[in-house]
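In the part that follows, the structures are each spelled out as structure tokens.
Computed from the coordinates by the stated procedures, all read-outs in this text should not be read as laboratory data. Just so you know, these numbers come straight off a predicted model, no measurement behind them. Cβ atoms are built from the backbone, for glycine too; each structure is taken alone.
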Structure P
Amino acid sequence: MAHDEIADHHSALARNALSGQRIAQLRAGETVLDLGYGDGIDALLSARRVGPHGTVFGLDASPAMVELAQRNAEQAGVANAQFLHGTIEAVPLPGHTVDVVISNCAINLSDDKAAVLAEAYRVLRPGGRFGVSDVVTAQALDEQARRRAEQRIGCAAGSLTVQEYRDLLVAAGFVAVTITMTADHGDGVRSAIVQAVKPAIGPGLEIRPMREGDAAEVLAIYQAGLDTGQASFETTAPSWEGFTASRLPHLRYVATDSDSGEVLGWVAASAVSSRPVYAGVVEHSIYVHPGCQAHGIGRALLAAFVAAAEDAGVWTIQSGVFPENAASLALHQGLGFRVVGARERIGCHRGLWRDVLMIERRSTLTGV
């Protein structure tokens, strides 16, 4: 199958959907995973785009599709595409394997979309991209409307609402989430371009949402920061119950060692007020393990937190920093925070009356 034939055939298959390789803007040398590749045409186009130094893995649950995709690759003379047999809920690849995950109207068909998105997050390298075409709904459909949509386009049976899709991506750990509507199929059913990013961090590390099982390590890092005398007026870390009660259930992330899973730093947010006018204003805390403070972990965590906060509609992130904590001030100022004032001798800490600098970051996307 020649390149032009691949493109023509793919155009017929794609209908109203954009192909994942176009959505993700693939670059030469990248490693790509195509979820639910079908006959492999999109994977072959992706293989052409990443070139001989790149690799494309296709994953499909149908043995017949594996055979068909392999034949198409042989006919097209494409050598850098590998077609795997398996489910998109349990990807048969190690973690941190691919730069980009693409798909064309396949995630929508899964019975466990949370597992699919968690697997996509797992196999992506830090900084990796998620770019798929899928079917979504503006709101929950009744059964009659869903049947009508299924008869028209054939892949609407399991479609999520836009908010449900966004929530699952965020729960998996993705940031910079965008869902752009394309074709309108009626009854509130739309094709959509879904894009997101796995937070970037240095080699051997990963950023993910904070979990209950992280409690002991998070609190130990918290206590180590308090012991320096430069992190907070507090002197003792709270219990896990106290920690979770005073912080928002979302906007909590940890940086971990990819091999051991050890938590090396964390960031979390608290609401500043229950009044609706302050709904988009949060106060954050960020702590890094004392032995890992020269590895860029704090910057990566804070950058991920800022991106997630903007996804969540936060327009102001604020905090208080001791003037003597030069490292924290430099970290925050490097990511767009500014000093908006000083509270002089606001509290007594270890026998000394101390000033606090008030810092904040205003979103350039929300509340502009």
Structure Q
Amino acid sequence: MTQTAGASTPRTSFLDEVKDAVTPRATLLVLGVVALSLLFIASYVGALHDPKPKDVPFGVVAPGAAAQQAVARLEKLPGEPLDPRAVADAATARQQIRDREIDGALIIDPAGTTDTLLVATGGGRVLATTVEALTAGLEKAQGRTVRTVDVAPADKQDANGLSSFYVTVGWCVGGYLCASIMTISSGAGRSNPKRAVIRLLALVLVGIVGGLGGALIVGPILGALPGSFAAFWGLGALIVFAVGAATLAFQGVFGLAGIGLVILLVVILGNPSAGGALPPPLLPPFWRDIGPALPPGAGTWSARSIAYFEGNDMTASLLVLSAWAVGGVVVTLLAAVLRGRRRAGRHTA
């Protein structure tokens, strides 16, 4: 029997329309995005809303017992903002600041009433200002004044010492976006060992180009950061590849949901804990502890070392980035091999 002219089509309920418009998969994706956005707010606000110095490495130079007395006074500051230790002389204090062993030093002049405070705005202008305010308040209570000397000054083109952080964030974004595009464009489930190797090799090229571009922008083009151009190029290539390889690894294990996990680690947790807006001693404990182990924190520390501290104290950060790169390569290849074996087993069955 054919349908007669003018017969009405079956009506669908509003609930059926909703189910058709918003599929269960889309609902899960939306819920995941909402969760990531709330975590973003919680992480950034939690890390940056109330900066308080805690155990800032700080040197004291003074003759004889005066050094220990000054150390004792600094240790008694409310909240333990400084971690003071006696230093042999002014030259040693300057070198320890350049080596990034301490973030400041007070040189006491027993023959006068004016002491010298050594800081390094290249390591973070907010941290240097905080140390200066703490020391000035303590010295004023003792009837003394402080003269501040910047041992490793931030460049005039590097407003608030944030360029190292921003170039690192750019390299990280390039790494995970390029890896995500390569996976999504061909399907997350179609990876195999050969395809995984090709993607990793492509990431090497992306890292070389991205590292070169970032080094050119912050160096010759904008003049935002001093330091070795070749060192910035190498650092940028390592950051891009490390984050990209880690992204491929997460996608290989968790599928497209791996992109969300990378955003969680690199953007939501990594950026506020990187020491960009607030150097590590000013961050709350959780973010201060995880920052050095994540690519944004390791990259920012290394970039500042290249720019202002003659490349000192970079070994640990470079090892962290290398671990992300090597771990990403290993997990990516293993995931591709295991997926291929499972696929072969299904075909055999």
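Ranked on distance in nm of label points 7 Å out along Cα→Cβ at positions 49 and 321, which label among P, Q comes first with the largest value?
Answer by largest value of distance in nm of label points 7 Å out along Cα→Cβ at positions 49 and 321: P.
Thinking of P, Q, which structure, once percent of Cα pairs over 36 Å apart is computed, gives back 32?
The read-out was computed on structure P.
Which of the displayed structures (P, Q) returns the greatest value of relative contact order in percent (Cα under 8 Å, 6 or more apart) on calculation?
Structure Q comes out on top.
Work out the source of -19500 here, i.e. which of P, Q gives that when helix-only ellipticity at 222 nm (-39500 (n - 2.57) for each DSSP H run of 4 or more, over all residues; to 500) is computed.
Q
Thinking only about distance in nm of label points 7 Å out along Cα→Cβ at positions 209 and 281, which of P, Q has the largest value?
Q
Of the structures labelled P, Q, one was used to calculate FRET efficiency 1/(1 + (r/R0)^6) of positions 65 and 289 (r between Cβ atoms, R0 = 35 Å, to 0.05), giving 0.15. Name it.
P
With distance in nm of label points 7 Å out along Cα→Cβ at positions 25 and 161 coming out at 3.1, pick the structure among P, Q it was computed from.
It traces back to P.
Have a look at P, Q and say which one yields 23, 16, 13 for semi-axes √(5λ) of the Cα gyration tensor in Å, for residues 201-296 alone, as calculated.
For semi-axes √(5λ) of the Cα gyration tensor in Å, for residues 201-296 alone, the value 23, 16, 13 is produced by structure P.
By the measure mean count of other Cβ atoms within 10 Å over residues 241-248, tell me the structure among P, Q with the highest figure.
Q
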